[in-house]
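*Asks:* Next up: some structures, all given as structure tokens.
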Structure P
Amino acid sequence: MDQFKYIDYISSLEIFKKAEVLGRRLRLGEFNTSCWLQKENIKLDDIKSISRNFPDLRIVIIGEGEFEGFYIYSQKKETCFKFEASILNLK
């Protein structure tokens, strides 16, 4: 999970809610989402290993704005992480 940064769970829920209201949240399966994932070089296969620790893992993608990014979170564990591409680029 080196490429994921911890985000406060309660704050992340507010971020997700704002993104939804502003229409900035992307949905898996949509063309725009696929383009965004390719641009950010995010491979969903890499998420498989993380999902073992979070059986209720959920994905939120915010395509633009201040909180743009790829987030994963668990309601059961009240935990949220944001993908940080810059961490990968430094290795």
Structure Q
Amino acid sequence: MDVKIFKDKLFDLLNDSECMNISDIDTDDKNNIFSIRLTDGNIFEIECRQFKIKNDEQKMTEKLLDILANERINNTLNILVKRIFAIRYATYS
């Protein structure tokens, strides 16, 4: 998803929000900035930037996510083995 599509979706999300008490949304497309005025008079500014990950960082991130996923699988397997052992131990005691 590029920054233009993200900004469009963010604008729709903010514009359709009824719980934030937004009275006006000004857009500065050139600088990718939204100025949001609330009904209480407060004004907030949101700047949208797309974060670019370098190829090496992307590979490292993917490896880290794989390690974390494998760790979750191993932890789940360890818990299951312990439960099975506890059930068997309780059954034979």
Structure R
Amino acid sequence: MTFSYTRLYSSYVTGTNWGLRIYKDLSWGVGLSLGYRNTKYQFTQNIEGITQQSVSFNINTRLLKPVYINFTYEGIFQSKYSSGRILVNLSYRF
């Protein structure tokens, strides 16, 4: 399990970003992870602040010894709209 926290201060924005990720290796070279992230930004100009929550789910495996495949779902949820995406990554490691 991994926990992360970032506090941001700049001339135009302040905010926080914290997240939690749980990862588990299974047999046959398969790994699963589940993550949550919460982001809040406040801008100094007349721009509305952002509050965002996101979740992610990841499955990765080894197809053949040097070939790996990774499937990820990432959902982003805000007060006005939400979105999601699915990512597939195929890689060769040598």
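*Asks:* Where does the value 16, 52, 31, 1 come from, among P, Q, R, when P(r) over Cα pairs in 10 Å bins from 0, in percent is the thing being computed?
*Replies:* P
*Asks:* Which of P, Q, R yields -10000 for helix-only ellipticity at 222 nm (-39500 (n - 2.57) for each DSSP H run of 4 or more, over all residues; to 500), as computed? Spell out each step's value before the answer.
*Replies:* Values: P: -10000; Q: -20000; R: 0.
Derived from P, not from the others.
*Asks:* Rank structures P, Q, R by distance in nm of label points 7 Å out along Cα→Cβ at positions 42 and 58 and report only the one at the top, that is, the highest.
*Replies:* Q
All of the numbers you see were taken from the coordinates with simple rules; none came from a lab. Just so you know, these numbers come straight off a predicted model, no measurement behind them. Cβ atoms are built from the backbone, for glycine too; each structure is taken alone.
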